[in-house]
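Please find the structures below.
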Structure 1
Amino acid sequence: MKHIMTFIKKEPVFCAACLLMLASAFFVVPSKAYFGYIDYKVLALLFCLMAVVAGLKEMGVFDRIASALSRRVTTVRGLTLLLSLVCFFVSMVITNDVALITFVPLTVLMLKGQKESHVIKAVVLETIAANLGSCLTPIGNPQNLFLYGFGEYEVVQFIWDMTPVAAVSLVAVVCLSLITSGEKLKVSGQTAEAIDEAQGRLIGPEEVNVKPTLPKGKLVMYILLFVVCLLEVFHVLHYLIVLGIVLVALLIFDRKILLKVDYMLLATFIAFFVFIGNLGQIESVRSMLEELLAGREILVGIVASQAFSNVPAAMLLAEFSTDIKGLLWGVNMGGLGTLIASMASLISYKIYANREEAKCGKYMGWFSLYNFGLLALFVVLVLFFGWK
């Protein structure tokens, strides 16, 4: 029983998805039709992107970038602004959760010796920056990848549709970063080794593996594999070809990376695909959700994200929406707000809380103030200024 409870605490979204899938099976008898609910293209591309990013991270590419950038600032404000901007832009490519796993530990290290409120504000702002910056691209976060495929988007159109949200978000992140403390950093100029060692203490040694020198051959391979993934995003290569190339390359040259992929996320997607597919077969439920969403995709997406996170919200609502752009806005804005609105926010909180100096209550206070404040700004723009 103890092991079961531990697993539920570790994978709450997956467990909830499985329960919903099983519950829906009482209304729609399991059959071969279940396999037709699953979007294999999304799963394949998500797997490939996670594998490639895991390979680059395992080599310490992102940690080295973070270490180099951090030595260019001398104040709390400068560090907060720099790393918030880095999280904002880097999350567009490596996803919001990977950006936070990489940069939050570095922030905590660099602000060692400062007031705890400075640490909290910096981590909260980086979390907001990663969640909002990732909205601009199809590969920035899982909900975007799903809706990009579901809405049969072209890359340019997707970016164009999300630019207003990203632009307002960028201005907000910069303004909030600039009003942080201008105190001098008490700890600066850390060596890469010291930073890596401290990161290992914060997020676990298994997450940090920076080698003295980067293996150039492997680095080139992962860069090429990333380009191959992008070719699928741009509809140049079929997803099965991309999957085959990535699998063969990893099996031959770096098979241990296959163990670093988040298979629970893939399984969660499958469970939600089945659950949502079954809902679509229940006429009364379909009619109710379609009526609820009609013309209210943004607000419903925001509210649904607060209750059960923006990835499940996107997957649940897409099937019953006629305005995918509005839903994209809603679930990306909805990443603000509660701690569970975005799973990436939980990652930051876990890293912060894994410190002796952590003041979790204070963290939640600042997190809620910044997140709900920005969310209120978006809601006001939508409701009173007809922003869309």
Structure 2
Amino acid sequence: MAVRVTPDAERQIRGGHPWLFDSSITSSSHHGDPGDLAVVFDRRRAFVAIGLFDPTSPLRVRILHQGRPTPIDTAWWRSRLTTALSLRTPLVESAGTTGLRLVNGENDGFPGLVVDRYDNVLVLALYTTAWIPHLATVIPLLVELVGPRSIVVRLSRLVRAQECHGLTDGMTIHGDVVAEPIRFLENGLRFEADVVRGQKTGHFLDQRDNRAIVRSLAAGVTVLDVFSCTGGFSVHAAAGGATAVRAVDVSPHALAAVAKNFELNSDLPAVAALQPDTVQGDAFEVMATLADRGDRYGMVIIDPPSFAKRQSDVADALRAYRRLTGAALELVSPGGVLVQASCSSRVTTDQFFDAVHAGSIDARVELYDVETTGHALDHPISFPEGAYLDAVIARVRPVPGPAPQRVRRSR
């Protein structure tokens, strides 16, 4: 099908933006179905781009290619997938890491599709039904180029609410049926991912590098891991020589996974030397209780879920980050370490850092030796809205008298 777009949309797409919203379409040749290839023209009827059409979403066309016309055929898909895999060669060849993202959606030229690898199992996460007609091409290419034992499909909440042509969330769509969690390696440590029922694709692979930093800083300290999920940070802290680890999460299933992931690494003396203390409850309430009884930790890790699903949520998200920082800093011993992350794409790096700084003023502490981190190798960013992950790692000291000056940030 053919669509014509506004001049502003044309400029954005030619500049590499991967999204075309329905409000920017001035006309279309006919009503399309999910997954139809939509050819985008400007007002002079010149070719702009081609993408996947989704009539059920305000994000009407997800751009695959812009510039000169080209056929979207098997050779094109193979080339695009080969490029994505080549970018990850250092991780693919790493003996100590077998859990990684192979395709990062729009940022790898696959808008609305994520492919994660856990050992010899791939998980395809679909965020639009527009991909369903193209799985017959993409899956054989993944089998050819990656050679997985099995492929599991995960469907976003919005996709599950639509016609999925027989696909169900957690279904095995290639190879041996996957019914149990998959074991994989991250930085040489063992973990399990529930690729059928777990959050997202089963594990938050994007924090791998930050967890390695935590491991390098954990020797001889007590650690509080808030929003612990399945214990990625907790296990890394234990492996790094932490003397005690307390994991906090609202989900009892997540905390059960924490215990399991500790058990998987019990052959390491540093991990076997301690038993994680798991606490189920709301993060703010648990931290307030710990502060009231005078608990202090050498490291506090705050890795919450996204607080800003929509642009209208940003102000509330920034207040939540500030509150979290203040609550966390009440629990960090002088000279200890704060690790705090944001995975809200609508919150900019500067907004997040400013919220953390404001929280430090509230707690009357100064952050020093400040480091900030972004996206890992397997989570590349190719357009501004694709960026979502930020983390602050800093040491803490009390500040008597006037509030501390703004700290200088490094990237």
Structure 3
Amino acid sequence: MPDTAPAPSHAPIQATKPILFIDLQAQRAKIGPRMDAAIGRVLAHGGFVMGPEVAELEKRLSAHCGAKHVLTCSSGTDALLIPLMAKGVGHGDAVLVPSFTFTATAEVVALAGAVPVFVDVLPDTFNIDPESLARGIKTARTRGLRPRAVIPVDLFGQPADMDEINALCEQEGVWVLADAAQSYGASYKNRHVGSLAEVSATSFYPSKPLGCYGDGGAVFTDDDELHQRMMQIRVHGQGKDRNENVCIGLTARLDTLQAAVLLEKLSVFDAEYAERQRIAQRYHQLLTGVVETPVVRPDRSSVWAQYTIKSKARDRIVTGLAAEKIPTSVLYPRPSHTQPAYRSFPIAGGGLPVTERLAREVVSLPMHAYLNAADQDRIVDAVRRAVG
């Protein structure tokens, strides 16, 4: 890729064709025949629940990211809930979570019967702030709760500061469940997401960089015993056969059809990852000095689940781009700790000032592996005009 990208024209563009935020049909145009064949094989063999494609996908994901065990499941939310259940997290326990993320991260803690304690994030990477995490652990103990786990979220595609988080948690006797719903495919200090914590979880929701055609998720771990417990929980707490239930469980299997879809998408995932890097770099070159562009630390990479900028002119950007048929997404305008269902839960000492500021300033631009230069120029031009 050249060191510099050509600057787009700043003349108003007569926009007639809408730009897609994520173009799944462009991907389908590339792998459609193979995808149809993969789905057809499942329809032919009829193993719609836990068919052979499920085991094959788990094997391929393990080889791809380096985790010893991969447990596929029915959603990214279940991928977070299953480890909490397997670890016995429940009443009287506190789990530290960022507020600046999708509500599922706090939701699973409450579903397990524990208390989510909200902590702040860093202003540049949007990921959990280790100093706020330390304060949150102290807050939990002050409230008479047992800090049991932390769920750092790799927001928008970049891994959190895992070495610092893991070291703090080891010191405090807290285990780590990495929420990699947006970061599968990224790396941290030459290690792949999925192998950065005792347990990691991801989502295969269709809009994710590696997404299926419905809901799906996976859990990653090197722990043999934990993997066994999670397998039991995934299928109603099943023991040696369907007539033995050794623990309380869920219906959390990944459908075979979705596994077949993911196997085909995984075959082009690394090439799409490279395209996302190129497109993100071009955004960065064209928007630096116009808005605050995303910061990726030099010791890690991002898979660019979202390309998220910051600007005090955020609302003008949203309105201006919408007028030109360019979609945007504001993630997250109402952080979890401000939502009606979560207002009663504790927040870390010192409050969440970064979270509250980001909620007013961030906006995500269209990002996918098939975004062409002309559409990207059109997006950048619209941002420039909106910022003024």
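Please treat every number below as a calculation from the coordinates, not as lab data. Everything numeric in this text was worked out from a predicted model, so none of it was measured. Cβ atoms are built from the backbone, for glycine too; each structure is taken alone.
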Checklist entry - Where does the value 1.00 come from, among 1, 2, 3, when FRET efficiency 1/(1 + (r/R0)^6) of positions 142 and 182 (r between Cβ atoms, R0 = 30 Å, to 0.05) is the thing being computed? => result 2
Checklist entry - When distance in nm of label points 7 Å out along Cα→Cβ at positions 310 and 334 is calculated, the result is 2.4; to which of the structures 1, 2, 3 does this value belong? => result 3
Item to check | When mean count of other Cβ atoms within 10 Å over residues 214-221 is computed for each of 1, 2, 3, the largest belongs to | outcome: 3
Checklist entry - Suppose you compute helix-only ellipticity at 222 nm (-39500 (n - 2.57) for each DSSP H run of 4 or more, over all residues; to 500) for every structure in 1, 2, 3: which one lands on -13000? => result 3
